[in-house]
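Right after this note come the structures.
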Structure 1
Amino acid sequence: MAESAGKYDYIIVGAGTAGCVLANRLTQDKNVSVLLLEAGAKDDYIWVHLPIGFRHMIDNPRTDWRYHTQAEAGLNGRSVLYPSGRILGGSSAINGMIYQRGQVQDYDRWADASGDAGWRWDQLLPLFKKSEDYAEGADDFHGAGGDWRVEKQQMRWDILDAFREAAFQSGVPKINDFNRGSAEGCGYFDINQKNGLRLNTAKAFLRTITRRGNLDIMTGSQVRRLIIAQTEQGSVCTGVEFTGGGKEWVADVSRETILAAGAFGSPQILQRSGIGPASLLQEQQIPVVQDLPGVGENLQDHLPLKMVFRVAGAKTSNATMNTMTASWLGKAAMGLQYLLKKTGPISAVPAPLGALLRSDSSQATPNLGYQIQPWSQESAGSALHAYPAFTASVANLKPTARGQVRITAPDMLVAPAIHMNYLSTQQDQDVAAAAIRLTRKIVAAPALQPYALQEMSGGDDLLRLAGDIGAAGTNPVGTCKMGVASDPSAVVDSELRVRGIAGLRVVDASVMPLITTGDTGATTIVIAERAAQLIRAAQP
């Protein structure tokens with residue numbers, strides 16, 4: 001028999017990037033009550049707070065859902081680990097801490113797809129600024145005093161400086177800010193840190209509101225299904241069934257339930273609740289509540305091609321993370337520097353240097369994104385290589401392939417089937433080949449010659465090579481996309497309300513109709529900011 005968890009004005013499912021923002025904004029109204037449910041644990045794990053800790057959280061059941069893709073033909077038949085945060089703060093607690101908004105055109109395409117001008121860049125910019133606390137101070141593009149700290153990096157790597165110079169010698173301009181809506185060039189990313197520590201959305205948006213009294217947070221609580229009632233007016237979401245602390249629970253809602261479980265989690269919950277493609281639901285013997293063919297479809301991500309270059313020459317060549325962590329002396333030096341100054345490699349983000357480029361002259365805006373890492377490893381979660389090396393990770397920012405997330409059983413403990421369909425279109429294959437050629441051009445430039453670089457995975461069959469070095473991305477989006485009423489694949493409308501189900505919204509990266517040209521964390525925050533405004537405006 002399920003126990004009652006009470007009745008709330010709002011239930012938010014998922015305390016990740018979007019969920020924490022929503023909880024903060026909705027509880028600003030003292031007259032409403034909010035329940036925030038999170039399947040993972042509290043973010044009191046030491047590696048969550050140390051920037052270098054990302055290596056210890058990937059493929060760790062304490063912090064990661066540890067999803068795997070289905071065997072991908074485009075990756076030469078490989079199934080790859082797909083990290084996704086399972087902890088208070090969600091993926092913002094395990095990601096690369098990069099603050100990147102994307103381009104003006106990204107959001108204008110959203111407005112066209114949804115029929116709502118409120119999703120255009122110029123309409124969202126004030127919301128980006130609202131949540132931001134930019135270390136350099138406020139200006140036309142940045143905000144100060146918000147919850148989400150954005151800082152410049154303090155750590156520098158000689159090998160990354162040399163890569164930036166090599167890119168410049170190859171015709172790539174140097175830039176200092178990726179967040180003004182029209183970035184193109186190479187530079188160091190702005191990052192989400194504060195005083196040398198990782199900032200996640202739980203610390204930024206929840207810690208400051210613990211005394212409000214109208215927010216209940218339940219960690220270790222996984223939602224089994226939504227409760228959908230049939231009324232004279234139609235279907236309405238009246239609550240959720242979930243497990244937590246070894247018990248079965250039911251929580252009732254008086255206004256809205258908001259799914260913020262991410263591009264993998266939200267479609268699974270909808271499908272288990274009878275909302276999704278009728279054929280899939282019937283196959284899983286789940287009664288069809290609402291036939292929405294787009295639930296779990298339209299999955300997009302940036303496929304990173306991880307090109308590893310061994311460094312053999314020049315004195316400074318050994319200053320890569322690989323060699324610095326290879327000895328106890330190196331580790332001790334890193335630890336001492338961090339303790340005394342909160343700087344050094346322990347404070348470094350996984351990919352300090354980035355670039356936005358065009359794969360060819362026909363591209364109207366940048367379609368390639370680089371993340372340059374001063375370290376290398378065989379695969380996500382594995383040990384660093386024993387030799388000095390760096391990784392030039394390059395991704396197609398405008399992929400044309402589309403994947404799916406589909407439950408394989410009604411049981412919430414059974415992992416879904418994730419089909420990314422990487423490199424399944426000719427256009428994506430062409431861009432991947434161009435990306436490899438462009439990277440080889442950059443590393444051959446004079447600035448990197450003293451380092452005597454050796455490409456560790458070479459070959460002239462570029463499509464085969466792309467399949468070998470491609471890894472799961474970190475920006476899944478689109479599986480509950482927003483769209484106009486005439487779009488049969490749209491799951492939510494422009495106000496993020498689920499079609500055909502009253503009292504239910506989806507607010508996370510899954511609502512993006514098209515992926516942005518860059519990391520999606522900052523964009524997910526702005527989605528939550530706008531959704532909070534829409535939800536509060538709809539209050540009776």
Structure 2
Amino acid sequence: MKHFFFRNFLFVHIIFVVFFVGYLLTGFRIFPDYGVPIDEYSQIDIGRVNYERIVYGNMEIQSHYDRYYGPAFEVPLYILSNSISDRFAIDIMSARHVGVFLFFAFSLVIFYVLLSAMNHSPVYGLLGVILLIVTPRFFAESFYNTKDMAFLSMTILVLYASFRMNIKKWLTVVIAGVFTGIAISVRAQGLLLLFAVTLTLTLTEKISLTKRAVVVMGYVALSLMTFFLTSPIFWNDTFHNLLGFWQSAANPVGVPTFYFGTWYISPNTPWHYHLVWVGITGLLSVIVTAIVGGMWYVRMIVKHNKHQNVEYPVYFTMFVIVVGTFAVSAFFNPRSYDGWRHIYYIYPGMIGFSLYFLRVLHERKSLVWKRGLFIGAVSMMCIDCLFALGFIVRNHPNQYVYFNVLAGGYKNVKENFDLDYWGISQKQALEYLMTWSDTPVRFIYFDQLLPYARFGMMPRLLEKGWVYTESIDNADVYIAAYRDYKAPSPKIFSKAFSVSVEGVDISAIYASHPYVSYLQQ
């Protein structure tokens with residue numbers, strides 16, 4: 001019986017199906033709860049101008065401000081969300097949440113298949129999917145982060161395609177090239193995926209050097225061709241736009257980011273920025289076991305020269321992606337703000353090495369110390385998952401403001417790091433304001449007029465008779481979004497409402513003193 005769970009694949013598959021269906025049902029139940037990210041309106045417009053270029057030949061994309069942002073996910077999402085909105089009579093933002101969630105859910109199935117095949121047992125696939133889902137930031141952002149979570153999902157597809165790639169079968173090379181090209185067209189970081197898979201193919205010794213060169217060139221050509229075909233901006237004035245794309249990717253201009261109590265603007269963030277953010281917001285059990293698993297893998301390659309092993313290619317690709325990302329981050333100062341969302345795509349690779357470590361221990365658990373280490377690692381993961389799941393339930397829908405124990409508690413976090421950089425909690429502030437009666441007339445002021453405040457909150461409040469003012473001196477109520485700066489509330493105002501995570505405010509509504517007694521009724 002002790003080997004039943006590892007050997008009865010059908011039983012594990014059934015557990016996964018039940019778990020996955022439960023996850024889907026949960027997602028369909030809670031997707032309306034999430035707010036609108038700060039750049040959601042611009043993302044919709046990216047989808048629109050690219051769609052109109054493809055379907056109607058509209059050339060607006062050539063002068064669009066965000067013309068070099070990846071359209072490969074935004075265009076299908078634009079089509080799907082409009083269809084869902086029309087068919088089910090829900091608002092367009094909620095429809096987009098459904099689309100992002102469904103794509104992430106699809107990638108979870110692929111992740112399950114990939115990890116199961118890599119580790120020769122669906123137990124590891126099930127555990128890997130659970131680890132990805134219960135990481136609180138990913139749980140929340142899988143509903144609305146059309147940039148980074150979509151690219152994470154595409155990374156999973158590229159990893160799976162590279163795992164299944166048979167350099168003697170061109171169809172598998174074509175599929176891998178298409179997926180990689182789409183990934184580049186989602187986010188420019190897809191070029192790192194292209195490099196990682198290309199390096200892996202180059203180092204393989206299964207075929208001669210000549211045939212290997214042909215396969216590599218074919219894969220790269222297919223990837224770049226797919227990137228070109230899925231990026232309408234390059235269909236006209238190609239050379240000039242390729243140069244603009246490269247300059248946009250290589251010389252990013254960031255926004256203020258609060259890091260260890262100091263304001264930075266990329267590319268001037270410290271070299272350890274991403275390392276720290278991963279360390280304080282990921283699951284500690286994954287981080288620790290991934291580091292050990294990665295070191296164990298390097299040791300296996302160096303000491304035992306097992307590079308011919310069937311496991312070598314995909315693990316090597318993962319290793320290049322994870323280590324390469326941190327190396328680029330440390331030495332080249334790429335765009336770094338809003339936590340580590342720009343490098344979310346490394347997490348599947350980290351989970352891959354975490355599970356690799358567990359499998360190595362399990363296969364060698366005849367040794368007492370390895371058996372104990374295996375039990376300890378699994379126990380740590382179970383405890384970590386339970387605490388993370390508790391956080392997800394307790395702080396819904398604000399799971400994206402998750403920090404682990406290394407951050408030193410939320411009061412310490414508030415003094416050192418950005419919290420609601422997405423502006424998601426403004427939806428909860430609006431819902432609270434909409435419960436107020438229509439009279440008397442109130443003047444409202446926003447400390448930062450974020451896009452959702454301008455296009456989502458403002459029209460509904462004005463319909464109820466509110467009056468917008470650009471001066472806090474004239475305001476009866478003001479909204480504190482807490483993005484980019486944490487200015488204290490003026491003394492003439494008192495807090496009427498706040499959205500908090502673990503006892504720390506991530507946004508708040510303040511009312512002038514004449515209204516305090518009214519609000520307390």
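For this structure, a couple of remarks:
- If P(r) over Cα pairs in 10 Å bins from 0, in percent, for residues 79-262 alone is computed and equals 9, 27, 33, 24, 7, 1, the structure in 1, 2: 2
- Taking distance in nm of label points 7 Å out along Cα→Cβ at positions 175 and 511 as the criterion, the highest value among 1, 2 goes to 2.
- For 1.9 (distance in nm of label points 7 Å out along Cα→Cβ at positions 63 and 415, calculated) the corresponding structure among 1, 2: 1
- Structures 1, 2 were shown, and semi-axes √(5λ) of the Cα gyration tensor in Å, for residues 95-398 alone at 40, 25, 22 was computed from 1.
- Of the structures 1, 2, the one that -19500 was derived from, the read-out being helix-only ellipticity at 222 nm (-39500 (n - 2.57) for each DSSP H run of 4 or more, over all residues; to 500): 2
- Looking at relative contact order in percent (Cα under 8 Å, 6 or more apart) over structures 1, 2, structure 1 comes out largest.
- Computing Rg/Rh (Cα atoms, Kirkwood Rh) across structures 1, 2 gives 0.96 for structure 1.
Read-outs: derived from the displayed coordinates by stated rules, not from any lab. Since we're looking at a predicted model, the values are computed, not measured. Cβ atoms are built from the backbone, for glycine too; each structure is taken alone.
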